[in-house]
Structure P
Amino acid sequence: MKELLSPESLMMTHGYEPAWSEGAIKAPLFMTSTFTFNTAEEGKSFFELAYGLREKEQEEQLGLIYSRINNPNLEILENRLCLWDKADDCAVFESGMSAISTTLLEFLSPGDLLLFSSPTYGGTDHFINHFLQKIGVHAVGFYPQESKAEIIQRIVETGHSKQLAHIYIETPANPTNALIDIKMCKEIAQHFSTAEKEVLISVDNTYMGPLWSNPLQHGADLVIYSATKYIGGHSDVIAGAVLGSDKLIKRVKTLRTFLGNMASPHTCWLLLRSLETLKVRMEQQARNAKDLARFLAGHPAVEWVCFLGSLDVSSRAYRIYKEQYSSSGAMISFYIKGGEKEAFAFLNALKLIKLAVSLGSTESLVQHPASMTHIGLCPVLKARIGITDSLIRLSVGVENSRDLIWDINQALGVVRSVAVNDETICV
């Protein structure tokens, strides 16, 4: 039946049978630390699989052992998330950063080279450029406008091209909505792969959620989410997820077992609830975003709008957008005329939209990347990737778009004057 039905239909039932739990229509919350074995032999068999000591036999599944390893809520959630990305398997974590850090730790060793796209989420950037450096992993960033040849040259110039082990990209990029060509990155990975070592690609797909893009279908080996965002979607849970082939996710899950950063039963239970409304929420958010982007683009206090639905049709970014995405999404970044003073005046004047750092939730959220999520980036890098004092990031929620436009309009009206090229323009 799974093959015949759409993911949004299967979100209600897949991976769970009411008969397992006294006929409960929804999976109960399994608040238990451990599970009993029917026999000692069964316990041994379960642990052999959990520790990767042998391969699964045909149709064999890992039995329940201990909630650090697996739990019914965790397993049902992972099964359902696989449907959206057409993945073999999924590993869910207690945060997006734990999903990212565990993945990079598993597939990188001291002396390896990591290629990563910039800009990327501030926490990811810090982990790559500070923590990984401490354990002897080399890293080199590249930029959305660079060509395949330029990126290859950048790798060669590090002196560690033979040690390239992993490519990590975030697309669309946080916070500028810049796009990275996944197929191009796959070609770069193949260029540096050898018979002994395959270069893998991980894609942070948080900005588009599992609905609007499926990186595994474009050449990625792993797709990563901050499940806090669209998957959770209610600003009440922190979680992360990694999806890919059975072989790769087995490695991720094995390390997760020993790091102990799996999601709790309660976290999984909340995410299962959220998955049931994922499609309707995201579709409403996308509709609202189009209305807001159109309004912002025509406002005299706004310098420039970064929105996938507003790309120049003759641009490279537009080609990537049409190939990789099914929607323009619900994330808008825009440059207000002026600088930090004007940006802060706008943010402080908002009444309906909330000033907070996160995205993908039912309520609209706005923040100032340069002084908030990306404050840790060096000033030179910020300037190069467009994270200026005038940049504002807006995550569009499910409210009435007319109300959101009213709020943005009145907040822009509070900014009485802005400096543009040393001239003052009244708005």
Structure Q
Amino acid sequence: MIDATHDPALTSWVDVPDGHDFPVQNLPLGIFSGGDAPRGGMAIGERIVDLAALSAAGLIDVAPALVAGPTLNALLADTAARRRLRVQVSALLADPAHRTAVEPHLVAAGDVTLHLPAAIGDYTDFYVGIHHATAIGRLFRPDQPLLPNYKYVPIGYHGRASTVRPSGMPVVRPAGQRKAPADAEPTVGPSRRLDYELEMGVWIGAGNDLGRPIPIAAAADHIAGLSLLNDWSARDLQAWEYVPLGPFLAKSFLTTVSSWIVTAEALAPFRIAQAPRPDGDPQPLPYLLDAADQAAGAFAIRLTVDLTTAAMRAASTAPVRLATSAARHMYWTAAQMVTHHASNGCALNPGDLLGTGTLSGPDLGSCGSLIELSAGGTNPVALPNGETRTFLDDGDEVTLRGTAHAPGFVGIGFGECRGLVVAML
């Protein structure tokens, strides 16, 4: 899968600042509009390539319907066309001979609105970050942090697709029933324990027919790409409602994703071996075990969480880094998530979104949620300006970022996944 588009010596006639998330080696996919109809684009530096315009001008031979918008579902489904498009656009942006023809079809990223890249039919959130699962389990079950099924089954639940939104949409504080341990009865009101979750999103490309599972050896071919994902969580609502069926209103009010899909093709140089399981852990059951996936099914992606409060912004204070973690902390690979999801015959469709669950690391500086960082709210987090947080206040803004790096290749990024908490309307 490594080809000329990944060449570290490749440059573009489009100006790309050093260290930018979107060098010519990346070319993530998205949907944008600028006073006109939403359509497909590829990001390079601070510019967006208008794919619909390139198609209309005959500069690419991908079918116009795949890039015309308002969604990219059809392009995600057509793996061959997606790969061909990446190669063609890379060549157009790298060769100065094409500048005159292509430059009129570039738009400034700051002048447009970014939309969800696909119409999401279904959204499923997994729980494959083992350090987060262990930390949360330790808060509620000190004697048995991980339940017996965790190391056999990629745990997940079906989320709410209608409330997935792109980066930058406000996070309206949810209301619901909550009952603290000392309360005699539940009350209804705004969540007092609003939290973020540092996750990756997995976008489904080609789907499968109902009743036909996806073999683990073929699962990677069904993944179109990755994004950042923040599964905002109302911990007080969650603690009261999740027994016996699991998350409901505590998770369904908003999920934020970064606006660009970093394609599976762009991520090829950053695939790494899945971390070996600790001694004593069971091996995955045969339907989840594939040698190629174990050898290259994980990703070398660094993840960060930054916070700014209203007081920090008023004082022009820089964001505070709350966590630095990595995608390698997934106990199950993205391919194993896909295979398990379809193992009962469930039909996955192009544009479906899977969340990984919170990808915390093993230490305090890599906690991907405030419930971990504040030890369930018992240990307030001290901020540099003297403020403290156990959970999020109105006016807090959380920004997730991710960058992929590998020796001998140009690093690429995911853009930002950002949300500002506002009081309930």
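All of the numbers you see were taken from the coordinates with simple rules; none came from a lab. These numbers were taken from a predicted model, which means no experiment stands behind them. Cβ atoms are built from the backbone, for glycine too; each structure is taken alone.
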State the single structure among P, Q that was used to calculate relative contact order in percent (Cα under 8 Å, 6 or more apart), giving 21. Q
Among P, Q, which structure scores highest (criterion: distance in nm of label points 7 Å out along Cα→Cβ at positions 210 and 234): Q
Please state which of the structures P, Q yields 11.2 when mean count of other Cβ atoms within 10 Å over residues 138-145 is computed from it. Q
Label whose coordinates, when helix-only ellipticity at 222 nm (-39500 (n - 2.57) for each DSSP H run of 4 or more, over all residues; to 500) is calculated, return -11000 (choices P, Q): P
With FRET efficiency 1/(1 + (r/R0)^6) of positions 34 and 306 (r between Cβ atoms, R0 = 25 Å, to 0.05) derived from the coordinates and found to be 0.00, which of P, Q does the value describe? P
P, Q: which one has mean count of other Cβ atoms within 10 Å over residues 162-169, as calculated, at 16.8? Q
